[in-house]
Structure P
Amino acid sequence: MGKISRKLANRFRKRGRLTDAWSRIAKQESAANAKGVSSARHLIEEQAFDPLHAAYTAAQNLTSFFAELVSRFDELDEYCEIVGAAEDEYMPGGPPLSPLTNSYFSNWAFFDVRFGPDRETIGTCLVDLAEILGLDPFMTNAVRRLQDSRMGIYEHRGCIGGRTRLRHLVTGEEFGCYVPAGYRGQTGELWYVRCCPPLGDRCEYHLAFTTPYVLTETSKSDWTAFLKRSILQAKNSDEPAALHEFLKYGHDPRSWSEYIFLGYHHHRPDAIFLVGLPDVKGSLPHAS
């Protein structure tokens, strides 16, 4: 448990009204409740969500309410400064207002923005406080899996039934993926998307939790070379770990958001299209 998690844990232990506020939030009919089960069931039964999508959406909703509750405290000042400045700069909400979708930005804000001396995130804080807050183990695991997830670059390997086959560009890992945005794409396309793994034995497929960013006018070899030269700068000599670190956190908190903003080309309701490489300024349509 990091320093900020410990401070938040002490606040919840000592302040009854804070705990009461969490309980009220968790029990709201429209929110994910503390056990997560009824919220996911509601999404499945009332809104026809895919079960894995429902579980991760409930976990993200719960994390959002937790972030709203704790962001008022001084120990979250650094977090609020990072996310607030990015929100002002990029105005997330999806095209045409901004190429940064709400799904991309919220996952970045909750699970990729590190703050404090122990480089914690909203997601790690929520997992650390799970027992104090009375979270169900299934929902705690879903939040943990979201925290462990990241955006990645994948090659489209075709569609089988209702699943899209994606192969990680560097590691070669391949899996079937449910895409809630509805975009089926074409074999050979490159996608920049956040993929979340199955939860327990409830399903065998992954989830594309963000609207796909389709990378155009660049080849698989272009992106492989970019990723390899980017992780050469990493202090970590373990290549898979360095790749994960770079794809999740970038060289700075806003580097991947900046790429999306500068590389935006066009969109359709179920996908957003980007061009160029992050480290080749002249290839980005909106780079000055």
Structure Q
Amino acid sequence: MKIKSIFTVMLLVIILAFSSVFAQTYNYEEMTQEQYNTYLAEWQQRLQTAQSGIDGENTEIDALKKELDTLQGEIDGEWDAMYTAASADQPAFNSYGESLNGLKSDAASMLNMTPEEIYSKSGEVDELQARLDEAKKNHFSATSDNTAEVNAIQSLIDQIKAKGAAAIPPSYTVVRGDYLWKIAAKEDIYGDAYAWMRIYTSNKDQIKDPNMIFPNQVFTIDHQVGADQHLVVKGENLSKIAGYSNVYGSAFKWQKLYEANKNTISDPSVIFPYQVLKIAR
């Protein structure tokens, strides 16, 4: 566009130069030799000035052409290097594209989950982000198609995080006279006094003794369990839980559950409904 503008300016300079020379009308019959010589010198000066302007524009055009050729050479070199790398390892290039497709499919599936489901799978959301971050480091991500795909996947993950945030568990601030049974029985908490154990195990980091809580403590009130957690229900024991396919798939691994939850289980043969157990992977 700049070169085109320069040519336009050149043309205008030429037109203006010649039009200014010949725009005037002269009465040659009454003109003296001295006047003629004066006008001739003036015309020659104007033509010289116009030619000088044209020469200057030509010089700038030549400089711009050289700069454009240099830039184009650099661009061509970058593309050649990228195409050479891709062609030299075509299977890897294709594999990279397939991995992006798989990642995009996984992200789209998770986005279709409810906020509560997403919250319970927060570890999987982090894994999706880690996979994408690793994909961004690959030199194949520099191609325009792959860059667009990477950006689309990042957008999906951002939407997943925003959707899951809606299910972040509420909190409860302890007031004077509270105790775990009383808090758990509140209708806006669990509506069941026996659920005190859930508050206790979910906030074990700040509750050392379930019989002693203090004003202004802020407890997390979970309504979902994470991927590495299990909410105990009536009739369960460590062996039964360890045997579940989504836990360890073997009742004989109950000791692994016990070791991961020794801070809330004093006797491995006794666990209580509403306990939240960590599942060590």
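FYI, it's all coordinate maths here, none of it is from the lab. Keep in mind the model is a prediction, meaning the values are calculated, not measured. Cβ atoms are built from the backbone, for glycine too; each structure is taken alone.
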- Task: For distance in nm of label points 7 Å out along Cα→Cβ at positions 136 and 160, find whichever of P, Q sits highest and give me its label.
- Result: P
- Note on the structure: Matching 19.0, 56 (Rg and Dmax of the Cα atoms in Å, computed) against labels P, Q points to structure P
- Item | Read-out helix-only ellipticity at 222 nm (-39500 (n - 2.57) for each DSSP H run of 4 or more, over all residues; to 500), computed value -20000, structure in P, Q | Q
- Query: With distance in nm of label points 7 Å out along Cα→Cβ at positions 64 and 120 computed per structure, which member of P, Q shows the largest figure?
  - Reply: Q
- Structure (P, Q) behind the derived value 12.1 of mean count of other Cβ atoms within 10 Å over residues 56-63: Q
